[in-house]
Every structure is written in C-alpha cells, then in structure tokens.
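Down below are the structures I want you to see.
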Structure P
Amino acid sequence: MNQVHSQIEAEKFAELAAHLGRVGQECYRRGWVLGTSGNFSAVLSHEPLRLAITSSGVNKGALTPADVLQVDADAKVIQGIGRPSAETKLHLAVVRMRAAGAVLHTHSVWSTILSDAYATDGGLSIAGYEMLKGLQDVDTHEHEEWLPIIENSQDTDALVPKIEHELTRYPNAHGFLLRRHGLYTWGHTVAEAHRHIEIFEFLLEVVGRMTSSVPGVRP
C-alpha cells in the first residue's frame, strides 16, 4: 500500500513540475519573469504540507521539471537537487492563509512601477473592467479588486507576518504586490493561478498605461 501511495505521489509531483515548467516558459515569453526572476509553486499535499517549487537562480524561459524541488512545511528540500526559491516561505504563508493549491510570482514592468507609485496608499484599487471577471468568484465588471502593496525586504521571515496581516485584513483579495518587486497571486490549481496571473498582468498594464497617458490621472 505504501509503495502504491509513493507511486501516486511521484506521478503527481512529476505532473505538477511539468505544469510549472510550462507556466514559467509562458510567463517568460510574455516578459513577466525575465532573467532568473519569479518563482512558482504547487501543493502536493496539505497534510502534511508538501510543496513543489521552482529552484533558485533558474531562467524561467528554460524551466524544466528538473528545476522543480519538493519542500516541506519548513521550506526544507526533501526531493530534488538545488536550492529552493528564497521566497519559499512566502509561498507557504499564502498556501496556509488561502488554502491555495498553487502560488505564482512574477516580476513584470507594470507590477514593479505601480507597486512603487501606489505604495503610500497601501494598495491599488482596480474596478470597472470586464477582465476582472477572470478572477475566481468574480461575476461582474463592477467588482472592485484591492491589491495590497507590501514593503519589500530581503528578510523573508520578516515579510511573512506582513503578508499574513494583509491577507487577513483583505480576505477577498486575489493577490498582492511587493513594492518595486512584483505580483503574487494564487489559485486552487496551477491553471487557476496562471489565469489570475494573466488577468492581473493585463489589468496592471491597462492601469499603468492609463495613468501615464491621461492628463490628471496619477502617478
């Protein structure tokens, strides 16, 4: 029975690793994770918590299943060769707070610009766009999405409680921004999280272009 269970886990890990690889290549192609930026994860199991996450320092345009590691609830590598993303603990925090099945993080131009421009407001409001309906459980363009903006830090242990605070404060948020850094979003599955990346990156570019081209509109 244990052998069968292990085989099932191995197959699930391989499937998730392959899916994360495809997502990474697509995000690279779209210009959202240039160089070695960004990191992607998917939950193998919640009890005990096991996460498949991209290895640190890997160019996402060439991401393969071999570049995905398995870590435990303490971000310790239990399968794979390499070092997990420095932001693994942030992924684990989101998984715990949102019961997410996947967490994706991009470093796009517009998420970086807007996370700085609206940092003093504590977040960015996006409302009135049809594309908002691509977010899980949103069924009207009249929805107002609040993206909290969190001050970035190289100390991920210090970032975790800040993220937990914002996710508690805004229970309906589908993502957040790290200042001058990028976007985090999640979903029940890798596919759903990937869809959220596409929706948010579209909306962030729209807002960015609007604010930079329309007189009287900030920043």
Structure Q
Amino acid sequence: MSYQAKTVYKNEKVVKEYDQNRLFSVKGWLTDRLEKKLVYKAIKRANILPPSKLLDVPCGTGRLSLFLAKKGFYMTGVDISPAMISQSKAKTQLIQIKTHTEFMAGDAESLPFSDSSFEAAISLRLFGHLPTENRHNVLKELNRVSSSFVIVVYYHKNSLQTLRRKKMRARKGNFWNPVSLKQIDSELKAANLKCVAKFFLLPGISETVIVLAKKAKDC
C-alpha cells in the first residue's frame, strides 16, 4: 500500500529545503535536540554500547545517523528517497565522521538486510505517515533485521499537539495517523515485540512518544 510521504520526499525541492524548514527554527532545533536525547536514552536503557551496529530508517538527511556515529556506533541509514541519501552522504563528507557510516536507498517495508544484522533498528518520524497495515509491515521488518531491540517513534493522539494540528492537517490534506497508547502495545505485540519503555518528548503536550521494544522471545 502506498502513502503520501512515500512520494513527497522524493521531490528534490522538498529535500533541499527539509533541514531549513524543520530544524533551523528555535522550535525545530529544540525538538531535534530532545528527540536525539530520548533516542540515546533508549539506547542506553537497552544497554547497547559502541561500536554496535545500528539501523536508522528512514534516515532522511542523516541527522540521527550522524549524531549516533559521533557517539561511536556503526550506522547504516536507509531512506526511500535517493535525494535524501545524497544529502546524508554529503553531510558525512563535510563533518568527516571517523566511525563507519553507510547510506542507501531502500523501503522500510522490505529492507535489504539479513536477519539479525543490527543490534537495534531505529525508526524516527515515520509512523505518523503510515496507515496501520504499513506500520505493521515496517515493525515486522525492524524486528527481523534486529538481533534484540527496536526503537520506534509513535504519535500519541491524546496530546495537545495532535488536537491543535488536527484541523490544519485536514485543511492541507496531510495524512497523519496518531494512535493511542493501547494501540501501540497492540501493534508491537502483533509484530512479536514487547514494550520495554516509553519516553514522552513533552508529556501531555507533544505527540511524540519514543518506544523501546524488545523481541518477544528475549523477554
């Protein structure tokens, strides 16, 4: 099943303006900083240490992959947009990351990796774009390529941010799929994953929930 973001982020103009539109404002900078902090907190909670191999999908312009590479992790970034991959590679060359980083085009619903290729698979800023069926497919793939943990970002529908943006998104025709906390647990279970911890960006205000999950067989 296709979805809006699958084609939007292949547009080179959208990609060129991506960082400027989302990260360069005070709000964008703060959100980016908090997201990275909580993802790293989830990694530490799972006791995953450098130089473990981590997957970042979709990697976008490489912001999370390069952040974690600086921490000493071996990073592989995957994005459905070749233009996003070009941006990620360009950033890597500019800041001269010393640890191994690799970026490639690919679909989160059909990842080009063997089972258990990574210590953890991470998906940031994707699930809000996805219909339920696609989220299930992505979760199964993240579980398959991870040897232990999956870190995913969901968007909580009972938050002030979701309520404030609902009309705006409807007016612009932007598809967005926030879920309940109960639904998060249900979707994880269907993908043979068990929630270890949930980290809220700004409890009650932000819709962002970073979820640390583990393969059910390991629990």
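FYI, it's all coordinate maths here, none of it is from the lab. As the structure is a computational prediction, the values presented were derived from the model and not from experiment. Cβ atoms are built from the backbone, for glycine too; each structure is taken alone.
Assorted remarks:
- Mean projected area of the Cα convex hull in nm² from the coordinates reads 12.1; which among P, Q: P
- Cα extents along the principal axes in Å, for residues 68-163 alone from the coordinates reads 45, 29, 24; which among P, Q: P
- Computed over structures P, Q, mean count of other Cβ atoms within 10 Å over residues 124-131 reaches its largest value in Q.
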